[in-house]
Structures are given as C-alpha cells and as structure tokens.
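Q: Below: a set of structures, written as structure tokens.
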Structure P
Amino acid sequence: MRHTVLRSATREVAIGRDRPFCVIGERINPTGRRVFQEQLRAGDLSAIERDVRAQVEGGADVLDCNMGVPLTDEADLLARAITMIQGLTDLPICIDSSVVEALEAGLAVYQGRALVNSITAEDERMEQILPLVKRYDAAVIALPNDVDEIPMEPEKRLQLVRKIVDVAHGEYGIAMEDIVIDPLAMPIGADTQTALATMETMRRIRDEFDLNMTCGASNVSFGMPNRHGLNATFLPMAMTAGLTSAIMDARTPAIVEAVRAADLLLGNDEWGMAWIASHRAKQTT
C-alpha cells in the first residue's frame, strides 16, 4: 500500500487504500463565486475564515486553496491566503493553481508538506512544475490529459498515466507514493457513460500502478438536479474502484457521511469507532 503523506506544521494526513478516505475541501475557490472574486480583487480575504470553519466542522482532512481571479496578483493572493489558512487550522493544504509563479509563492510560505494541484501529461507543464514539487518535497496531483485532448477511453488515459510516471518518477525522482492521479471525473449530464469510463480508469490505475487517486467529485453531477445525491452515490462507488481521496464538498453532511460509511464497510474504520464517535457527537448537539 502506498501512502501519500501530507503535513501542516503540526498535523500529518496519510492518503492510502488502507486509510480512511481523504476529504479535500473544495470551497476556498473563487470559481463561480462573483462576490468572493470581488472581495479578493479588493484584497479582502475575510470570507476564507468562514470557508475554513465550515469545512473543518464538516469533516475535511485537507483544504484545497485556489486564488485564481483575473486581474489580480495571484501569486501574492495565494501566499497570503495560505498564510491565513495556516493561522486558522492545522489541516494540510492542497495548493491549487495553473500559474507556476503562484504555485512557487504558495510553496515558499507553506509550513509543512503540501499537495500541488496539478500537472497534466503536457511536456511543458511537467517541465515547469515537477522541479518545484521536487524542490519543496511536495506531492502532486497529475491528470492524464495532454495538449491534444481529454481522452474518454480508459486505455488512452492509462497511456498518459504511464508517461507521467515515467517523467515524474523516472526523470525527476519523485517517489511513486507522491504521485496522485486524477482519473478525470467528467459530467454525466453530457454523457452518462463517462462515470463508467472513469471508474474503469481507476481500477486499472490501482491494479497497474497502485497509485493514490483523487478527483474533482463535484464535476460528476455538474448540470444535473440533486447534485448532492449523485455525488454521495458516486464517491463510495469510486472508492471500491480505488479512489483514495477527492476534492469535494466538505460542507454537505450527506456526501461526507457517504464516504465515512464506505470507509466502515471497506474496513478502513477499525471497529467502526469513527462512525460511532460521529454519531454520538451528533446526538449531543
């Protein structure tokens, strides 16, 4: 079993198939949040405190942090946000940016061992980001798509996973346990077969590489009604195919409870102690 170990200054989280599912809170992200974007452009990061609190209370294990707002200094914003988050919680952080300078700024201020989100199989992206991952002793999320396409067929995705592993592990010396694959969870509203392709990809990554995996879980239900119901069903199914973490809504009890129930049923909650403790805590509130 490979364990991807992330740390804050004082807490360690290990991602692995024999560990409880790692809930990576998705909320600290301005995409689709007009008011939050306006606040960030004005230099106001106060909404982050509410987002951190809600996700910690919801049961997040790691927090994703994205500060991608047009017409801002993303590197400065991301460094400030990470510093602020680390003053509010001891959860590790997934540093999320498509801007190389922002990733480096975030890694430079981060206290601990971060997860970098993300690289693709594009040569340029790997050349830009993998040296940072190595220098700062981070783990990295990798997506099996390249400059030509986001492949729908599991075999094409596996070919790109092999390329990523060959470069990240073979050329840059990044440990296999620090390569976390995103098998590409696509919206089922566009094609109801996409979830089947994603889970087949997961099974093949698990069986061939034994790598940890994550995904943007909310992508699956995009454009469909009752998104919480779909996400709460997809994640336990994906866990049986090898998914070990997800960037997901940590504020919605039905979704978090679904993965915690799956932890219990898959043998990753010894004696059901976490499930029982969670139930008892709810009885006292």
Structure Q
Amino acid sequence: MDKNKISEFFIEKGLFITAILSIIFIFLIISFILLEGLPAFEDYGFFNLLFGFEWAPTDGDFGVFPMIIGSIFVTLLSLLMAVPLSLLCAIFMAEVAPNKVRKVLKPVIETLSGIPSVVYGFFGLIVLVPIIRENFGGTGFSMFTASLILAVMILPTIITISQDSLRNVPHEYREASLGLGATQWQTIRRIIFPAALPGIITAIILGMGRAIGETLAVIMVAGNVVQIPNSIFDPVRTLTSNIAIEMGYATGLHYNALFATAIVLFLIIILLLLIANYIQHKYKVDIGGGSL
C-alpha cells in the first residue's frame, strides 16, 4: 500500500469519525433537553404549557403561548425587512456591480456577521429605542425594535449565500438569454433568479434560524413582557429570552419548564425548516422540470 492510499485511508476514516461524533453530540444534546424538560410536560400538562397564556413561576403557571407568538412574529417581521434588501443587494453584487465595487462591498458585508450580538443589542438600546420612543410612542422596547436589529444581523448570511447562488448559475444561461434579445434585467428576473432560487431559499432558511435563535440582542431591546402583542410597537418576550433571563435562578418545576420551553423552541424550528425545505424542494422540481 503506497503513501497516497494510506493518506486517503486515514483521511476517509477521520472524516467518518468526525461525522459520527457530530451525530452523537447532537443526540446527546437532544436527549439532555428531553430528560430535563419532559417532567414539566408530565406535571403541568403538554397543552397547558403549550397553549397557556400565563407565565408566573411563583404562582405555578408556565404557559408559553405568548412567547411562541412573540418568537414567530419577531422572526417573520425581521425576515420581512431583511429578505428584500438582501436579495436586491445580492443581485446587485452578483450581476450589476463592477469588480472594484464588489471587492469593497463583499468584505464589508461579511464583517457584519463578525460583530458580537451584544454590540448590536447595545446599539439598539442606545440609538434605536429612543428614536422609536420619540416617533412612535411607547417605551421603545418593542417587537419592531427587536426585528429591526435581527434584520441587520441576518443580512450578511442571506446576502453572501444568495450572491454565491446567483454567481454559480452557468454562464451559458446568461449568454443564451442575451443572445435571444433579452435585456439584462429580463435575464436576471426570468433566468438567473429562478435558477438560483434553491440556494436563495437555503440562505433565507439559515437567516431564519439565526433570527429565531438569537438571544442577547433581543433581550436588550424587546421589552421582555410576557404578552401577545397588539401591534409591532408592543413589548414581547421570545422563547430564547425567557430561557436566558430565568435559567440562573430557576429550581424545581420552574427549571424543568425552562427546558420544556427549549423543547417547544426546538419543535418550532423543526417545523419551520420542514416548511422551508418543502418549498425549496418544490422549486427545485419546477426548475428541473423546465419552467425556465
């Protein structure tokens, strides 16, 4: 057996072991969360916890429904703000911008992903909260403020992956479209964008995961009031914020209820990913079937 074959053998086995360890760690984490959270479902009741409107641990109330609504609303509102801006920026960088502009914009946008979430939260606390308080009323701590911060935080993820997806579309598609007399915008809208759509949906999925899992920045600007908001300027508390705020002093059933909150969050993420992956698969089939 020569050196190349020996190297390939060890590399292959090393990658296999790494993959197995990753799966084992994931199952260990899931098992730990389930073991700690299931007692809350057994003692308080699955539907009481999932659809309860009151979260008052001192009174024995552990309803997380307002926080489920808060998490979903904050995530969807942040995506509503971030996705159009991200896609326009990605299209500009991939198809329109000169190389000099692209070389400047790309590292600047990627730098945004390296900024700690506490910095985003501090910026929202010092700058955005007073602005929203003065212009829209209320305390300024609201679902809108949290969504605005999250929208900025997920921009780099969606832009970078969407740009790569657009640039990976075969160049022959562009040449064929332009050769048939289509304008550049028609080529982008009817050929390039549909072909890159599976990758763009993947970018949105990753951005959604970042938004729904963010904790520290949301804690600092969302208001952390357990209620179903009547408007986007009302304060909310998300599931992740609830865990982070109360885990430090929780005991007994309260402690188990926080892990049950993590289970609910896990189930919501799985549901959203299944929906997004279904949409992604559907568009893959349509594009592969010749809708271009």
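Q: Looking at structures P, Q, which one was Rg and Dmax of the Cα atoms in Å, for residues 22-165 alone calculated from, given that it came out as 20.4, 62?
A: Numbers: P: 15.7, 46; Q: 20.4, 62.
Derived from the structure labelled Q.
Q: Let me ask something else. A value of 1.7 was derived for distance in nm of label points 7 Å out along Cα→Cβ at positions 94 and 142; which structure in P, Q was it taken from?
A: P
Q: Could I ask something else about it? Comparing mean count of other Cβ atoms within 10 Å over residues 158-165 across P, Q, which is largest?
A: Top value of mean count of other Cβ atoms within 10 Å over residues 158-165, among P, Q, belongs to structure Q.
Q: Among P, Q, considering only mean count of other Cβ atoms within 10 Å over residues 14-21, which has the greatest calculated value?
A: Result for mean count of other Cβ atoms within 10 Å over residues 14-21 over P, Q: largest is P.
Q: Follow-up question, since we're still on this one. If Cα extents along the principal axes in Å is calculated from each of P, Q, which structure is the one that comes out at 71, 67, 35?
A: Label of the originating structure: Q.
Q: Relative contact order in percent (Cα under 8 Å, 6 or more apart) was computed and gave 20; which structure, P, Q, did it come from?
A: P
Q: Still on this structure: Looking at structures P, Q, which one was helix-only ellipticity at 222 nm (-39500 (n - 2.57) for each DSSP H run of 4 or more, over all residues; to 500) calculated from, given that it came out as -24500?
A: Q
Bear in mind these aren't lab numbers, they're just calculated from the coordinates by the rules spelled out. Remember, it's a predicted structure, so these values are computed and weren't measured experimentally. Cβ atoms are built from the backbone, for glycine too; each structure is taken alone.
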